[in-house]
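**Student:** Take a look at the structures listed below.
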Structure 1
Amino acid sequence: MADRENKPQSLDELLAEEVDMEAELTTEESALLAEIAALKAERDDYKDRFVRALADAENTRKRAERDRREAENYGATRLLRDLLPIHDNLRRALDTVTDDFRAREAGFVEGIDLTMREVLNIFAKHGLKIIAPQVGDRFDPAVHQAMFEAPLPGTRAGDIIQVATEGFLLHDRLLRPAQVGVSSTPASRPDA
């Protein structure tokens with residue numbers, strides 16, 4: 001018997017030995033083996049459920065982190081959108097100030113300018129960036145809104161010919177497009 005244990009067996013010999021062993025099993029041993037098989041199946045089921053629960057927990061954690069970042073970056077969207085008209089009005093006020101008025105009312109103009117700077121600082125603090133197109137830039141529908149089209153000699157179709165209001169990006173999202181007038185000069189090619 002000791003000789004048989006040390007010597008490697010062929011696959012056929014192993015299978016024959018296993019069949020012999022199964023025949024020798026008692027009813028009690030068969031019941032124990034069935035119980036072991038059932039316990040292994042139950043263990044495998046619990047392991048599968050555990051792995052799925054871990055995956056669900058990880059997905060929930062990632063989703064919560066993404067939602068937290070979204071809320072942090074974009075939670076102030078409504079408030080910032082409500083502040084945009086204040087920016088526009090301050091910009092218009094500063095754009096209409098003449099040198100004569102600035103000399104006469106320096107304190108008043110300085111107050112408007114300081115208020116405008118504070119509004120811009122708040123915008124920057126919250127990730128709001130200004131889209132400030134210039135006359136002559138190409139119209140980009142991703143960040144510009146065409147308020148009108150007009151043929152203007154000396155321009156190409158699709159050139160910005162007037163800027164009505166600046167646009168704003170909140171981080172990487174468009175909060176408000178810049179409102180512009182666009183050339184529609186018919187004789188020009190847009191890609192020229």
Structure 2
Amino acid sequence: MSFYPVCELEEKISHFFGSKYAVATDCCTHALELCLRHLNVKEAHCPTHTYISIPFNFEKLKIKWDFKPLHWQNYYYIADNIIDAAVYWKQGGYIQDTYMCLSFQYKKHLGIGRGGAILLDAKEDYLKLKKMSYDGRLPDIPWAEQDIDSIGYHYYMPPETAELGLKKLPSAISKTPKKWSYQNYPDLSKMKVFQ
């Protein structure tokens with residue numbers, strides 16, 4: 001299996017947003033999880049109105065967190081330099097020195113069914129996050145021929161998903177994105193699971 005389509009999509013997404021690198025993942029939730037793990041985040045904040053996987057990520061990773069009423073639009077910070085940008089789509093919109101996590105879920109602007117990406121600037125972090133997303137290994141080299149030196153997770157974007165992303169990308173670039181905000185989501189703090 002060749003990961004060339006994944007690398008090509010990463011390159012095109014990073015170029016569109018204006019980051020130096022992009023790490024394609026299987027979803028935005030896992031992109032955020034990888035960033036939280038990579039930076040060893042101990043405390044985080046969750047908007048009361050967002051997607052439910054955000055606080056579940058914090059629980060899974062045993063991060064101390066709380067709900068914050070936040071009237072966000074298009075993106076928000078969950079930690080100092082980690083941004084949930086699942087609904088964000090803007091040419092040149094990357095915020096320097098951050099980890100911006102995108103979603104390509106079917107309702108999003110580049111809707112390819114499932115997928116995500118981490119936008120970032122540092123090559124060393126790109127390589128670490130790339131390996132973390134792919135079971136601790138690098139793509140296009142048989143894993144048994146690699147001396148795996150770090151823990152990884154099975155959160156990579158499959159090549160066939162990337163191929164669909166490449167096919168849909170020109171249309172996504174040419175059309176105006178929907179504006180998303182906290183008002184598109186229910187108040188999670190009122191749900192039984194968080195009582």
Structure 3
Amino acid sequence: MAEQNGRPANVAKWVAARDMMYNQVMDRGWNNKVKAFTQHYATADLDSSLLFMPIEGFISPNDPMWLSTLDAMDKELVSDSLVYRYNPASSPDGLHGDEGTFSLCTFLYVDALARAGRLDDAVLTFEKMFTYGNHLGLFSEEIDSTGGQLGNFPQAFTHLALINSAITLNRALDMREGVQTPALVMAR
């Protein structure tokens with residue numbers, strides 16, 4: 001941004017710091033035991049925040065390390081297409097009560113599936129999520145074990161993730177069908 005806007009900045013220092021952080025995550029964040037990136041360097045536990053890795057461009061959505069992480073998340077954090085933030089049994093948070101699946105995380109999962117080319121899984125998960133909205137199509141923060149809405153309602157972050165995943169999924173489906181999708185134009 002500094003270069004694009006002609007602002008003074010120590011870009012070389014920023015690039016060096018970025019590269020150092022990237023290399024550290026790639027070296028220490030990958031857990032060979034679970035064949036996945038993990039919640040933190042000293043654990044084998046997964047966390048749904050990992051779903052941001054391909055969204056933010058940290059890793060290619062088709063990188064074998066990412067695909068292996070996505071497979072590990074399928075086994076540990078996904079239940080009937082719904083996604084838990086993390087496994088509270090192996091990573092206790094100290095909060096009382098049961099943890100539901102997180103609607104925001106499920107929409108991030110749709111985005112990650114679409115980017116990874118798992119379009120049928122992404123469509124199934126996306127469509128299934130709509131059965132958990134209320135009569136107005138609004139979503140809560142979490143979904144409990146009976147399918148009921150739990151936590152903050154309506155949850156703005158969930159709806160932003162819904163919109164973003166819909167855009168990503170739509171583009172991926174259009175590409176599969178050979179349809180040219182116009183680029184989004186950002187207002188200035």
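**Student:** Computing Rg and Dmax of the Cα atoms in Å gives 16.3, 50 for which of 1, 2, 3?
**Tutor:** Value 16.3, 50 for Rg and Dmax of the Cα atoms in Å corresponds to 2 out of 1, 2, 3.
**Student:** Here's another thing I want to ask about it. Name the one structure among 1, 2, 3 that helix-only ellipticity at 222 nm (-39500 (n - 2.57) for each DSSP H run of 4 or more, over all residues; to 500) of -14000 was derived from.
**Tutor:** Source structure: 3.
**Student:** 2.1 is what came out when distance in nm of label points 7 Å out along Cα→Cβ at positions 15 and 159 was calculated for one structure; which of 1, 2, 3 is it?
**Tutor:** Considering all the candidates, the number was obtained from 2.
**Student:** Further question: 1.7 is what came out when distance in nm of label points 7 Å out along Cα→Cβ at positions 55 and 175 was calculated for one structure; which of 1, 2, 3 is it?
**Tutor:** That value comes from structure 3.
**Student:** Which one of 1, 2, 3 has distance in nm of label points 7 Å out along Cα→Cβ at positions 63 and 103, as calculated from the coordinates, equal to 1.6?
**Tutor:** 2
Each reported figure results from applying straightforward, stated rules to the coordinates on display, with no laboratory input. It should be emphasised that the depicted structure is a prediction, and the values quoted were computed from it without experimental measurement. Cβ atoms are built from the backbone, for glycine too; each structure is taken alone.
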